[in-house]
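Please treat every number below as a calculation from the coordinates, not as lab data. Being a predicted model, the structure only gives us computed values, none of them experimental. Cβ atoms are built from the backbone, for glycine too; each structure is taken alone.
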Structure 1
Amino acid sequence: MNKQPYIIDNPAENDFRLNRQALVDPDVLTLEKSCIFDTCWVYAGHDSEVTKPGDFVTRTVAGRPVIMARDSNSEMRLFLNTCRHRGAKVCRERSGNTKRFYCFYHGWSYDNDGALAAVPGDDAYPDSFDRSELGLTEAPRFEQYQGFWFACFDPSVPDLETYLAGAKEYIDLVVDQSPSGTMEIITGVQEYDVEANWKLLVENSFDDYHLHSTHSTWLEYMKDAGVNIRVPNGKGLVLPKRGIGRNLGNGHAVIDNLNFRGRPVATWISIYGEDAKPIVESAKAELVERLGEERAERVANTNRNLFVFPNLMINDGSSVTVRTFWPAAADRMEVTAWAVGPVEESPEMRKVRLDAFLTFYGPGGFATPDDVEALMQVQQGIAETVSEVPWSVMTRGIAKEGEQLNSDELHLRTFWRRWNELMTGAENSAQASE
């Protein structure tokens with residue numbers, strides 16, 4: 001990257017600019033992997049994905065192939081998916097249940113607690129060969145909050161709850177949708193690549209400024225279905241006045257909105273169909289009885305797009321979506337998304353939830369294709385003009401006092417300030433000024 005700073009951040013002059021090289025330079029990605037993904041808590045998976053002793057799933061976390069498993073004592077473990085002998089993956093299935101992981105290359109096998117169990121022809125090894133030292137390697141830190149598990153490959157970091165800071169409040173709002181406080185990943189996963197820098201999806205995932213221009217087709221669909229989408233008059237307003245953006249600490253941020261698109265846990269809208277109305281109304285009544293009027297209203301009739309730094313989005317709108325993304329290259333990311341719901345919900349409610357998930361976030365839905373195209377257009381526009389147009393402006397809402405709107409850019413600046421701190425080692429004094 002050139003000698004210019006990554007960002008220019010001068011709130012006193014209402015100036016915030018991003019160096020576009022941060023979105024195209026492969027050297028930046030190399031530094032991100034060591035400064036960010038090797039040092040931050042990164043989402044690994046959910047309790048509900050592995051429920052019984054021996055259950056496992058395999059995936060990539062912070063660029064590393066891992067096995068998230070429950071051992072024979074039902075303890076959660078996160079193993080690096082690599083044989084201690086010559087390095088091959090010891091588990092090539094995506095999910096399942098097993099007592100042992102078996103390396104197909106030379107036949108070494110490991111118990112589901114990670115211990116080395118068998119070595120073919122082990123009499124050929126010297127006396128110094130110690131099986132007890134050659135079990136599967138585990139992530140240095142592996143902790144959960146409300147069933148959401150995170151890993152960190154820096155053993156010296158503060159605990160997960162400290163790291164999550166204000167994000168815990170919004171995870172609690174998700175979990176409160178379940179009468180037992182137990183959410184589950186719904187079977188099925190969306191996986192797709194986007195030819196764009198991963199940080200563009202961070203911005204896009206809680207950028208409500210683009211809603212009316214990029215997703216106009218979806219808004220027209222909602223109106224045609226009889227959904228009342230209210231856009232108040234007022235200077236600079238794009239969404240309802242109670243739509244705000246918040247800095248939650250440690251780079252986490254959120255947009256927190258009034259609900260107008262329905263929530264299958266609590267708010268019926270016409271696109272769900274008349275048969276779903278009593279089911280949704282019953283769910284709202286349960287919320288009120290369990291949480292009280294005020295908390296039930298907060299859970300039921302607000303939406304939120306929660307970003308947990310560096311690469312987790314929990315979109316809690318017409319459905320609950322967990323989405324992670326990994327930079328495969330400076331101009332390409334791999335995206336994985338799941339739907340989440342209360343374990344107690346009925347088949348009818350589950351159908352409503354999945355319909356909402358696919359209608360908006362599905363690969364053929366109203367939002368995702370629009371967003372993918374937008375991000376690819378941004379990547380191409382920047383890559384081909386970065387020498388002549390080196391800076392992106394990100395000052396929407398910066399001159400305001402008090403709350404920022406969800407269509408402002410405080411939450412985007414929150415991400416970029418934390419990113420810049422970790423990439424440069426420089427503390428940022430502007431964070432507290434907004």
Structure 2
Amino acid sequence: MKFLRLITAITIITCVTTCLFSSPTHPNVLIIVADDMGYGELTCQGFKTDIPTPFIDSIATNGIRFTNAYVSAPYCSPSRAGLLTGRYATRYGHEFNPGPAEITAPTIGLPIEEKTIADRLKAAGYISGWFGKSHMGYAPQFHPYKRGFDEYFGFLGGMHDYLNAEADKNDMILEGTEQIKDLSYTTDSFAQKAANFIQKNSKSPWLCYLAFNAVHMPLESTTKYLARFPNIKDQKRRTYAAMESAMDDGVGLVLNKLRELNLEENTLVIFLSDNGGPTPTTTSSNGPLRGFKSQTWEGGIRIPFIIQWKNHLTADQIDKRPIIALDILPTVLAASGLEAKPEWKLDGVNLIPYLTTKTDQAPHEVLFWRFGRQIALRKGEWKLVKAPLNGVEALIRGGKGTTQNAQLYNLDRDIGETTNLASTYPDKVKELSKIWNQINQEMVPAKWGHNSGKADE
């Protein structure tokens with residue numbers, strides 16, 4: 001799409017820089033996804049101090065932290081689908097979450113025609129492991145084994161009990177395709193399985209996709225982690241803090257495994273959340289941002305995002321340019337020496353040239369969102385948006401997004417989206433509306449409704 005492509009000069013820089021900075025041996029890739037962690041929750045984000053996150057913060061210390069990073073959808077499944085494919089999920093109808101396992105049609109899930117990051121990396125001989133949450137469909141054709149991954153330990157739905165592997169008889173914890181009956185705590189188990197995978201494949205290039213269900217509801221923890229926060233009196237916040245601390249420990253376990261095996265300098269590490277925090281439900285903070293998970297306000301789509309690649313990317317940097325989780329796949333491909341082919345129609349871009357040269361060009365001209373009747377478009381400092389309390393419902397099973405009565409915000413001056421400037425800058429509204437409508441014409445209707453158990457007619 002022409003609005004998401006680089007100008008010719010930057011394309012040339014991209015080609016040259018990719019060649020210069022591709023590892024002589026294929027680098028390992030570690031992608032860590034937090035579930036429902038808000039923009040303001042990490043200590044390194046600078047908005048809070050009640051939950052120390054030293055291991056996740058260390059990725060920022062050793063790498064680059066993005067302050068204007070986004071996901072391509074405001075909640076779990078379409079956001080993760082975009083990450084895995086490098087394409088807007090609205091391109092292939094994956095606009096909403098599948099429903100619970102017991103009511104979801106076997107045709108609902110990440111379309112089998114879409115190729116994942118694991119599929120792409122097979123061309124370079126990568127071994128791929130997936131640990132944790134899937135949420136890409138329940139039927140056999142949607143299992144990670146069918147999506148390019150060689151090893152899997154986790155669950156196929158959108159949420160799971162942390163302590164009881166058999167709590168959901170329709171969506172049990174799986175090791176490969178076999179159900180397991182016992183586990184200690186999902187956060188600990190997923191991290192340990194990821195560390196074991198790295199240990200086992202330390203001599204081969206690997207992709208490790210560690211998709212925690214922390215810090216998604218239900219709020220559950222163990223005594224070990226709860227004991228760390230005796231001074232937090234609110235029980236909901238205390239349990240949330242324990243869950244986030246457990247996830248930080250899990251990240252530390254995996255990072256320490258890289259160090260132990262002397263793999264740090266040959267491993268590209270990416271940490272992000274799949275969407276903003278559902279603050280009223282779990283207390284996960286979105287810092288100064290307006291709104292929550294499932295909304296196209298900044299609080300639903302702007303997320304913590306950190307990338308580390310020792311001796312390839314400069315450490316302890318902050319990058320303010322807008323990026324999106326769709327960029328992960330093309331960036332990983334470039335780091336691995338693989339070419340992203342035009343016919344794949346990726347919406348993400350390779351970030352490496354922007355992080356290794358002195359160009360101040362932005363990776364994207366615009367970023368696009370459609371979520372039922374909710375919409376958003378960011379171009380530079382400007383954002384066009386329709387979200388809850390702005391003429392639409394929070395979650396919609398049907399209906400089409402339009403730019404009619406959309407609001408306008410200047411994010412550089414108003415990160416909290418408090419002052420609607422639509423009447424002050426009507427020409428800017430027209431400009432962004434035209435762009436949104438042109439991009440939206442390339443998208444397809446949703447193949448199923450929000451949390452639906454059957455495909456739309």
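If P(r) over Cα pairs in 20 Å bins from 0, in percent is calculated from each of 1, 2, which structure is the one that comes out at 24, 54, 20, 2, 0?
1
A value of 3.1 was computed for distance in nm of label points 7 Å out along Cα→Cβ at positions 112 and 328; which of 1, 2 is the source structure?
Only one of 1, 2 returns 3.1 for distance in nm of label points 7 Å out along Cα→Cβ at positions 112 and 328, namely 1.
Matching task: 0.20 is the computed value of FRET efficiency 1/(1 + (r/R0)^6) of positions 344 and 384 (r between Cβ atoms, R0 = 41 Å, to 0.05). Pick the structure from 1, 2.
Checking each candidate, the match is 1.
Once relative contact order in percent (Cα under 8 Å, 6 or more apart) is calculated for all of 1, 2, which comes out largest?
2
Among 1, 2, considering only distance in nm of label points 7 Å out along Cα→Cβ at positions 104 and 200, which has the greatest calculated value?
Of structures 1, 2, the maximum of distance in nm of label points 7 Å out along Cα→Cβ at positions 104 and 200 occurs in 1.
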